[in-house]
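*Asks:* There are structures below to look over.
Throughout, read-outs are computed from the coordinates displayed, never taken from laboratory work. This structure is a prediction, so every number in the text was calculated from the model and none was measured. Cβ atoms are built from the backbone, for glycine too; each structure is taken alone.
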Structure 1
Amino acid sequence: MTFPKNFLWGGAIAANQAEGAYNVDGRGLVQTDVTTGGSVNSSRMTTYIDKDGNPGKAPSMGHNGRIPEGAKFAVLEDEYYPNHKAVDFYHRYKEDIKLFAEMGYSVFRLSISWARIFPNGDETEPNQAGLDFYRSVFEECRKYNIEPLVSIWHFDTPLALEVNYGGWSNRKLIDLYVNYAKVVFTEYKDLVKYWLTFNEINNTTMFLDIYGDAATDEDYQEGYQVLHNQFVASAKAVLLGHEINPEFMIGNMICGITFYPGTCDPADILANQHKWESGIYYCGDVQAKGKYGTYAKRLWKEHNVTLDITEEDLEILKKGTVDMYTFSYYMSNNVTTHTDQEQVAGNFSSGAKNPYLTYSDWGWAHDPTGLQYYLEKIYDRYELPLMLVENGLGAFDTVEEDGSIHDDYRIDYHRAHVKAMSDAIDNGVDLIAYTTWGCIDIVSAGTGEMRKRYGFIYVDMDDEGNGTLNRSKKDSFEWYKEVIATNGQNCLTD
């Protein structure tokens with residue numbers, strides 16, 4: 001049981017969670033710049049000034065903050081916004097990439113902030129300072145023979161596009177996104193080979209399901225239209241990217257969750273199948289197969305959805321399929337029609353608690369077997385190369401008096417998931433890369449916390465923004481270095 005010799009090992013971050021420098025060198029605002037911190041029990045909040053000039057806050061609803069009619073997004077003086085400073089990757093990227101190289105990375109996943117390239121999203125000329133920054137980052141990666149794996153969109157639509165166009169529910173964003181993609185594809189065509197169009201695109205349907213009865217038919221109408229517009233934008237970007245450089249490998253990115261039926265009740269079996277369709281396959285089928293699944297009509301009918309969709313759209317989707325399927329995996333969920341089962345209470349997790357699994361402090365199931373199941377199921381469906389581009393354990397870390405950080409729990413988590421990947425590869429799955437999430441501590445997307453740490457590298461920063469931002473190695477740093485040096489063999493023998 002061995003990983004392929006050319007297997008790509010590395011880690012992943014996102015611009016809005018790592019870079020900071022939110023108002024530096026011409027960057028425009030994005031949603032997270034007006035989003036406060038939260039916790040596992042309290043929502044992050046979107047801040048605004050209402051039509052009467054009064055400051056206010058509304059639950060951020062994941063990545064789609066809704067504020068009162070007539071209100072304007074605003075940065076308020078008395079609020080703390082963790083993404084403003086983040087972990088200052090913007091100024092410390094050389095130090096961080098050097099540490100990644102020391103671990104032995106052959107791939108580093110990161111995202112470009114659209115608002116650094118086009119501050120308002122619709123300018124005719126890009127922001128040169130933004131282009132220069134990412135060029136420097138990619139050149140630094142290349143200095144250490146690290147392949148950049150670049151997400152074009154990672155939950156950071158320029159806020160001006162939300163305000164002036166209504167966001168992704170407006171078809172005008174398709175061409176604005178494609179223009180942005182054209183600029184970065186062209187600018188970095190000799191530095192970047194691997195690209196992802198949209199990060200965890202299926203979160204739109206995932207969140208609607210989590211909201212349950214609180215989500216109206218109007219919410220579903222908007223959500224499915226947003227997704228359709230993003231599908232078309234993704235397909236156009238794939239076609240354009242292949243024109244600019246035929247060597248590009250362009251993928252999608254799915255929030256991968258393994259769903260199990262909570263019981264052997266046939267009603268649970270069917271409900272579980274429907275959860276896979278709405279949560280996982282709906283987006284994967286369009287991007288990897290180039291068409292909506294047969295079940296899509298049922299999903300639309302359930303919520304009276306009528307898409308603005310053209311024959312030209314369908315032809316573009318058919319032609320602009322992705323070269324590889326990439327996904328995140330953190331946990332599994334149980335699906336049941338029975339209301340008497342103990343429910344999971346955690347950050348973006350839902351369903352009945354699985355008695356055979358343990359859970360993190362944020363309510364996420366520890367389930368490496370679920371990863372193997374997902375890999376084998378998805379590869380059988382699409383027969384495309386797979387990349388696992390997010391996987392990790394958010395946990396509390398303790399800094400000892402001598403500065404050491406003993407995170408055996410993180411090592412145990414990753415060891416089990418590397419073993420699951422190996423088993424899937426042994427069973428015929430074409431898995432080509434693994435990038436752990438938050439390879440260096442970053443701001444949590446879900447809660448805005450720093451104490452929810454994923455990294456092999458500790459960043460001295462707390463939830464209120466206090467700290468030196470100094471970097472230090474955890475025990476997991478040396479362990480992952482050995483994983484890469486042995487091409488995963490130490491996880492199979494220790």
Structure 2
Amino acid sequence: MEKGDILQIRIEDVTEDGQGLGRAEDGRMVFIRRSDAGAVPLPGDLVRCEVKKMKKRYAQAELMFLDTASSLRTEEKYCPHQKSCGGCALGGLQYEEQLKLKQRHLQDAVQRIGGLKDVAVRPAVGMGDDAADGALHYRSKAVFTVSEENGKPVVGFYQNRTHRAADCPECQIQSPAALACAEALRAFMESDHVQAFNPRTGKGLLKNMIVRTAFGSGEVMVILVINGKGIPNGEKLVGMLDDAVYNLGEDPGYALTSVWINQNRGKNHELYGKNSVCLAGDRVIHEEIGEMKFEISPEAFYQVNPYMMEKLYDQVSDYADLKPGDHVLDLYCGAGTIGLWLSGRMQDQIELVGIESSHEAVVAANRNAVINGIVRARYVIGKAEDEIGKVLGTEEAAEVKSDAPHLPGTKSNAQEKDPSPEDLLKVRLDGVDCIILDPPRAGCDQSLLQVCADAAPGKIVYVSCEPPTLARDLSFLSGCGYRAAEMTPFDMFPQTGRLEAAVLLTRE
């Protein structure tokens with residue numbers, strides 16, 4: 001096999017980013033990426049591909065023709081933008097097969113990367129009948145890229161393997177409200193001749209539009225990321241967005257509740273700049289999941305699939321198996337949703353401390369605790385690896401930037417009968433029964449994992465959206481005396497190659 005060879009290969013698997021996997025006649029694994037105009041490779045397809053790169057143990061190729069379509073493909077066309085937009089790698093695959101594929105990906109990662117051979121991986125939990133459209137239109141957050149093509153505004157998503165945006169008036173995974181807002185922005189840019197930001201020249205105004213939809217309440221938030229101070233005729237744009245959302249006529253109805261401008265000047269590759277201004281409406285929107293209510297601010301982390309969020313959090317609660325009076329650490333807690341869900345299930349009878357590096361998220365977590373009537377929860381601002389020792393009393397105690405009363409059941413540094421006001425703002429847990437880990441895709445710092453293991457909780461529940469880093473961290477914890485007893489994959493991102501997993505680790 002050489003570069004430029006044309007191979008006919010049966011697709012056996014698909015990676016998270018949509019590359020097909022198959023074997024050449026010499027037994028070498030071939031990664032087959034879709035071409036810009038070609039079909040997406042799916043398991044069972046017989047394809048012809050051209051070898052582009054040769055490696056010692058594998059080859060990289062580009063799909064040329066789909067000779068025989070897999071019987072696992074859906075009969076209907078999934079999306080008119082599937083060939084150009086890089087979002088839905090599994091959109092043409094039957095949904096039950098998507099779930100089987102994700103379970104296999106998780107099991108493969110923990111065995112191959114983590115070296116854990118005896119972990120029970122349960123079948124992937126899917127959307128079922130929870131969503132009105134099945135496993136479609138589930139995303140509560142849409143991040144649109146704004147650009148121009150031949151003088152016309154483009155509001156969509158990055159094309160496959162490029163930094164060019166594909167205009168997507170339709171999308172099978174975004175909410176109807178998000179798509180309506182995208183259409184309103186296109187119309188506004190054309191009518192008022194507002195330019196998109198050009199990353200090559202550094203000129204132009206509009207960079208991104210983020211739309212957050214609260215499915216439980218119908219409230220919608222729009223964040224416009226701009227290269228400037230404001231949007232000319234911004235009141236007109238707000239009115240057009242409002243009309244577009246209102247005219248959906250969905251049941252329950254959507255309502256534009258909040259519009260923000262985020263100033264992100266120049267060729268900054270981060271999504272958000274430092275300055276945000278509320279242009280119209282409320283500063284937050286409100287979501288309702290089960291019996292819990294949450295405030296969502298512009299940049300706060302919140303699960304993108306509210307239908308699956310409840311299933312995932314219930315599984316975390318089952319794995320934690322808490323008892324009244326238990327002490328719980330919620331690390332990388334974000335806006336506090338997982339820990340507060342556990343507190344709600346336990347009727348506020350656990351002592352909860354959350355640690356989060358984002359000041360905005362900690363403010364949101366405190367607000368969410370108040371909204372849900374949970375008083376036995378406190379939050380610390382800082383990196384989890386820096387603050388956990390203070391909370392557990394192995395270092396100087398952490399301080400909470402809050403005027404809330406002292407956390408019942410915790411201890412301060414002071415030994416006096418009447419602690420000082422400063423001591424009342426210090427949070428310390430006298431031991432911990434369960435630690436919740438929900439890190440970003442990069443996983444946990446090893447120093448944090450070591451401190452968690454040294455704290456010797458009876459259980460650690462790890463929530464992850466990245467199987468390779470999850471496998472790496474589970475391997476480290478297994479060397480610290482913690483066994484991954486069971487894990488459950490959740491299809492938080494249907495039609496894509498991504499998954500979420502909850503893992504129960506018990507101390508041996």
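*Asks:* Of the structures labelled 1, 2, which one yields 12 when relative contact order in percent (Cα under 8 Å, 6 or more apart) is computed from its coordinates?
*Replies:* 2
*Asks:* For structures 1, 2, which has the highest computed value of distance in nm of label points 7 Å out along Cα→Cβ at positions 149 and 389?
*Replies:* 2
*Asks:* Comparing FRET efficiency 1/(1 + (r/R0)^6) of positions 109 and 277 (r between Cβ atoms, R0 = 30 Å, to 0.05) across 1, 2, which structure shows the greatest value?
*Replies:* Sorting by FRET efficiency 1/(1 + (r/R0)^6) of positions 109 and 277 (r between Cβ atoms, R0 = 30 Å, to 0.05) in descending order puts 1 first.
*Asks:* 1, 2: which one has helix-only ellipticity at 222 nm (-39500 (n - 2.57) for each DSSP H run of 4 or more, over all residues; to 500), as calculated, at -7500?
*Replies:* 2
*Asks:* Another question, if that's okay. For distance in nm of label points 7 Å out along Cα→Cβ at positions 245 and 269, the calculated result is 3.2, so let me know which of 1, 2 that is.
*Replies:* Comparing all candidates, it corresponds to 2.
*Asks:* For structures 1, 2, which has the highest computed value of Kirkwood radius over Cα pairs in Å, for residues 141-228 alone?
*Replies:* Evaluating Kirkwood radius over Cα pairs in Å, for residues 141-228 alone on every structure, the highest lands on 1.
*Asks:* Another one. For structures 1, 2, which has the highest computed value of percent of Cα pairs over 45 Å apart?
*Replies:* Largest one: structure 2.
*Asks:* Suppose distance in nm of label points 7 Å out along Cα→Cβ at positions 29 and 101 works out to 1.6; of 1, 2, which structure was it derived from?
*Replies:* Clearly, the read-out refers to 2.
*Asks:* Next question. Once distance in nm of label points 7 Å out along Cα→Cβ at positions 165 and 197 is calculated for every structure in 1, 2, which label goes with the largest value?
*Replies:* Max of distance in nm of label points 7 Å out along Cα→Cβ at positions 165 and 197: 1.
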